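A.B. asks: Some structures are shown below for you to check.
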Structure 1
Amino acid sequence: MTNSGTGPGSITPDGSPVEFYLLIEPNGEPEIVSAALAPGSSILEIGSGVGRLTHPLLALGYDVVAVDESADMLAHVRGARTVRARAQELRLERVFDAVLLASHLVNTADDQARRELLAACARHLRPGGVVLVQWTPAEQHDAWEVGRGRTTGNLSITTAAVEPVRPGVIASTMRYTQGERVWTQSFWSRRLTDDELRAELEAAGLRLDRFLTDDRTWVLAVRE
């Protein structure tokens, strides 16, 4: 699915349909973040999109700077400073109490991009600051299959295709529906074990401290 226009019907550089992301509600993420951080903490949100998490975090009293490479996404963010940038190249003259890296960005199949992404997280943290990472654990990656998904209200998110690309990497196509409206988004995902994730974090100067959820899809890492 391609669209070279701008506005809510456009498609971002990574293939995200802006119109669909405007419809998605938070799925417990603000509560996970707030349980891990002190009230009023400063947060650098990398890959903020349209503000799905930005807005509830602002409402909870956090100081949020929202970063995304898509101007069409950032146009919908309200109440936060926005920065349009490729995350790996981000260099702000500020450090934060926390960096939020949601949307499984760490599972990118581009190993160099992952290292640059985690380095960007680390250089924007104060000493003792934390990065909150949403990822796909190896056991969930292994169980990825066509038909997997969830329905929230009248929105459905379903895996439409999964294909191995090379060892440890799959190509997946997601199908998003609302009534008769349909969007698709394709991406590659890297399988990471706990030890591999820990090593990637350590290479960036971050220490894996603990898992924040029972399904282990949220990790807290600390800048030493």
Structure 2
Amino acid sequence: MKHSVTNTARLLAAGLRALLALTLVTGVIYPLVITGIAQGLFPAKANGSKIKADSKVVGSSLIGQPYNLPLDKGQQTPAPDLKWFQGRPANGLGTNSVNTQYKLLLSGATNLSPDNKDLIKQVQAAKAAVVKDNSVPGYTVRPSQVPADAVTSSASGLDPDISPQYAELQVHRVAEKNALPVAEVQQLVDEHTQGRTLGFMGEPRVNVLDLNIALKALVAKN
């Protein structure tokens, strides 16, 4: 009996030492080492890829945000503020029904198949809106010019980037709404167009938040 109790006590002590050792290694040392490496090599990415304007954090380069007008009384869906470049639609976000204390951005896709009638209606309505909103005096957008990212949401619904084609489609409208020369607005798009990662991964893209910050500075200068 005494021998059995001694063995049990020894096993429990060994298990406790292993628990403490693993907790120290995986719960303290490893996180500190990884955090130190991240802060030392790429602090901006490690801290959320924050974007600042006027010395204030205005968003993240990883998360898209809306550029809408304030809701009018009784209005359910906000209208886009057409003086800004617009990002991709966010049709798959759903609603925040759990934590209603904050207006949370919920990530998600529609999961609708390409032949789904609701998705087809959404795309058709979005394309008509893009054509209407971006057609200004002297520049008419044709439906064939509207790229896919202008009328469909991404898998996350929070894509911060748009294609150069969609950005260029908005140039004349943004220029007209802000009383700016088209050439200057086009130059902003060109300057903020990023190529494929490492030259072969992904697609060329334009970060909408970065572009709108530059647009704000251009408007202030003019």
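A.B. asks: Can you tell which of 1, 2 yields 1.00 when FRET efficiency 1/(1 + (r/R0)^6) of positions 155 and 179 (r between Cβ atoms, R0 = 35 Å, to 0.05) is derived from it?
C.D. replies: Derived from 1, not from the others.
A.B. asks: Of the structures labelled 1, 2, one was used to calculate helix-only ellipticity at 222 nm (-39500 (n - 2.57) for each DSSP H run of 4 or more, over all residues; to 500), giving -13000. Name it.
C.D. replies: 2
A.B. asks: Looking at mean count of other Cβ atoms within 10 Å over residues 19-26, point out which structure of 1, 2 has the largest value.
C.D. replies: Largest calculated value belongs to 1.
A.B. asks: Output the label of whichever structure in 1, 2 has the greatest value of percent of Cα pairs over 24 Å apart.
C.D. replies: Answer by largest value of percent of Cα pairs over 24 Å apart: 2.
Every number here is computed from the coordinates shown, using simple stated rules; none is lab data. On a predicted model such as this, the values are computed, not experimentally measured, just so you know. Cβ atoms are built from the backbone, for glycine too; each structure is taken alone.
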